[in-house]
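Values in this text are rule-based calculations from the coordinates and carry no lab data. The shown structure was predicted, so the numbers you read here are calculated from the model rather than taken from an experiment. Cβ atoms are built from the backbone, for glycine too; each structure is taken alone.
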Structure 1
Amino acid sequence: MTARIDLRSDTVTLPAPAMRHAMATAEVGDDQYGEDPSVNRLQEEVSVLLGTEAALFLPTGTMTNQVALRTLTRPGDDVLVPTESHLVLHETGAGAANAGVQFSEIGHGGTFDADDVRTAIKPRGHLVYPPTSLLVVENTHNRGGGIVLVADTLRDALTVARENGLATYLDGARVLNAAIASGRPPAELTRGFDLVGMSLSKGLGAPAGSMLAGSSELIIRAHRYRRMAGGAMRQAGILAAAGSYALAHNIERLAEDHDNARLLADDLLLGDDIELDLSTVQTNIVVFRLVERRGVPDAATFVERCRERGVLVNQFGPRVVRAVTHLDVSADGCRAGAKVMRAVADGR
């Protein structure tokens, strides 16, 4: 039986034997008392990497985003987010249920500029409008195809936010992909944000875990909301050790995933049944569209037929599909996956 090629997400990676060994031999203690040495070590490593005063280990990226919202907003606030953001579309309404905020989308294609921010801000104290209190950036942007936000544009947007009293949050689940793709240090990409989220369980290959980084004051506040969300753990060092291993061994290799994503995109375009914008293939995500033509399946049918042939991808719209490269899929696997996808798109 041919091994399946799983391109649904970079979250499907399995811990390598060396990572499992690091987990098995991890020093542990009770993290509730701040006594787990592996968690403390990881938090220090991340704060140094991202250029912040402190960091906090959480079980998942969604919880990290939700804790950030609780820390930086009040119920009834308005939050500016990029179009098709993870906070809005992939967290089952948690922002409304947990933080009690509403979202206003700005810009297009996952990015925005200073003018977009300036014109969307709702004033505090208005009789009708909810006050805008937070600006969120998603870098890389998932549904935008893994694009990296332009640093100068981002800096100007953050300046407008600060001038108008808005807090700022970077949903940087894949911020290390952005750093590798842009050739910029991670701390440069996180500068100017009050809080930063970063995933360990995506391209870095850890089995679980996400980090929230920022000032010591904000991280102390975030501790409370982590516990409120059920994210307070005890001997969490077993998981934290996987994160430390990932930071030491799996950052630079993200470039391989980016190369494989471009290879995959190029191969998909060898046929004429798939459309995609190669300029968006900047990291490890390929979002493409199945053309509307007789014989070309819709996305749901396409995904199912690919699955039957051992290639797993995700539907992102009626005719839109996403594929994500990662450390468990080689260049040859991407070529083989693209061949299957072209055949399915062609009705073969």
Structure 2
Amino acid sequence: MKILLDAMGGDNAPDANIKGAVEAINKVKAEVILIGKEEIIRDKIKEFYGKEIEEISDRLKIKNASETIEMEDQPTVAIRHKKDSSMVVGFKMLKEGEGDVFISAGNSGALLTGATLIVGRIKGIDRPALAGILPAYKSQLLLIDAGSNTNCKPINLLQFAQMSSIYLKNTYGIERPAIGLLNIGTEETKGNDLVKESYMLLKEKSEELDINFVGNVEGRDAFSGKIDAIVTDGFTGNVFLKTTEGLGKFVKRTLTESLTHNLLSKILAIPALPSIKKFSKTMDYKSYGGALFLGVKKPVVKAHGSSDKLLFQYTIIQAEKFVENKAVEKMIEQFERQKNEEK
């Protein structure tokens, strides 16, 4: 297996990307290929570790790419004109079978555009969507769309629900994933036109498409452990995602400050340290890795733009599991079967 990593994408590139790959190489069985400016990558590895890349691991490789797609670049223009960028080179390698999964923390719009134009959509899916994993009570929550499609139609949300159901069933072994529609209330009359129309479409098609649709879900109930996936448009989903991450950071910081306020609080906190560490790990979104682009023909993973070395490490480990579980292949099979049944 070969994991392709965009070494030049993200706020902390290339340092965090390289360090994350080095940290992950002994935790995965796959080969990890760093895509980017070879001279810079080699210099950085020598600076960080005092070694050549070949001395670190024979499963850590470099693929040279002379250009970088920046965060401010226009997605379609960048994909079409920066043909030797780390992102475009990665997509081409993925398409041509020179890699099994591609990871990037770069420009989200360019990643979606490249995944769609170069790798290609699964037949039967109008728009691929970002599926991110968040912590929930004694479980996890899949959020789709986490930020790739700011304007959606009801058919898109229906397909998001179908993709998330297939993905959770095949990757996490959840036999009947509970799929909820993010809304401001649980009543079917609540919400804007998109949500109300999507609700009716999901209600009508859920049995036919084998979706365990449980209705509207309010944000405060999303993490109850009773919902396996939340479906929404990319604009709302991205706001929800970043608010959740911000709240997690706030809780951890406040808890830490409270427990280390003075000597007495430090002493009293000692018996509770194992529980506190467990709680902190649960709240740490970094341990859940990146978000998979569901709906494209090969596995493409969007890492957080602000990813540090730890998050890159977890995302690489997660990406190996995506490939091993054959989530994309199973999704292609399901949609092809559905298309044949409709004929």
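Using the calculated result 2.4 for distance in nm of label points 7 Å out along Cα→Cβ at positions 157 and 245, pick out the matching structure from 1, 2. Attributed to the structure labelled 2.
Ranked by mean count of other Cβ atoms within 10 Å over residues 69-76, structures 1, 2 are led by 1, which has the greatest value. Sorting 1, 2 by mean count of other Cβ atoms within 10 Å over residues 77-84 from high to low puts 1 first, with the largest value. Looking just at distance in nm of label points 7 Å out along Cα→Cβ at positions 37 and 197, which of the labels 1, 2 belongs to the structure with the highest value? When distance in nm of label points 7 Å out along Cα→Cβ at positions 37 and 197 is calculated for 1, 2, structure 2 comes out on top. When helix-only ellipticity at 222 nm (-39500 (n - 2.57) for each DSSP H run of 4 or more, over all residues; to 500) is computed for each of 1, 2, the one that comes out at -12000 is 1.
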